[in-house]
Structure 1
Amino acid sequence: MIRIELPWLVFISLLVLLAGIFMVWISVEVGRRLRRRQALRYRIRCAVCSMEYEDRSRAVLPSCPRCGSLNEREYPPLF
């Protein structure tokens, strides 16, 4: 049997609890950022008229529905 004093037992218990909460927080934050990135994946902003539109085609240079100019796809950063 391992002997441990009460203050150390409380400290270790709190440390394990806080580590668990931190891990849950990190996993929720990473999931939220990945969902946001997926939502912005097909969104394009026109460089000429500043209209934001969604284009799910595989075109390298999709055209703006308002002004017809060609726009490059910009991917949002991971973090």
Structure 2
Amino acid sequence: MNSIKVCVDFNYRGAWDVELPYEAKPVMCRTLDEATRVAYRCAADRRPCELIVRDAYHRVVRRELVDGEQDPGPAA
């Protein structure tokens, strides 16, 4: 089974973009916490799911594989 990828990137406007596999445009969030909640919601519906968080220089600061039937992350 192939995993999908959800990327959270810091954008040039000072916000966070969440690239979801089923959306044409990224979802823009004001905070990293908000962006992480959006990413985990997507991961809850589609497993396995690779979550990648990158900083303004596109360096990976967090990578996680969400798999299994348990709670995928922090409560919304």
Structure 3
Amino acid sequence: MNIIWMSAAGAAGFYLILRKIMSRKVFLKTNVLWDVLLTFGLPLLFLGTFSGMVTAILTGLIFTVGTALMKKFNQ
């Protein structure tokens, strides 16, 4: 259960950082780029540990679901 909470916190942190860098409109236009970078790039950082890999993959999944919901409800 702790891995799920850490993944949710990581996804929220990435969202907040990206929102500080760019506007919501630009973020929603480039959400596929950020989803791919986060989902495939983050597990490379935690390649040595199983729990790190699971946390990174869940973070990417939560971030992808969150951005998809944002895009759906924005229109």
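Quick note: the coordinates plus some simple rules give every number you see, no bench work behind them. What you are looking at is a predicted structure, and each value in this text was computed from that prediction instead of being measured.
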> If Rg/Rh (Cα atoms, Kirkwood Rh) comes out at 0.99 when worked out from the coordinates, which of 1, 2, 3 was used?
Replying inline: 3
>> If helix-only ellipticity at 222 nm (-39500 (n - 2.57) for each DSSP H run of 4 or more, over all residues; to 500) computes to -15500, which of 1, 2, 3 did it come from?
In response: 1
> For which of 1, 2, 3 does relative contact order in percent (Cα under 8 Å, 6 or more apart), calculated from the coordinates, equal 44?
Replying inline: 3
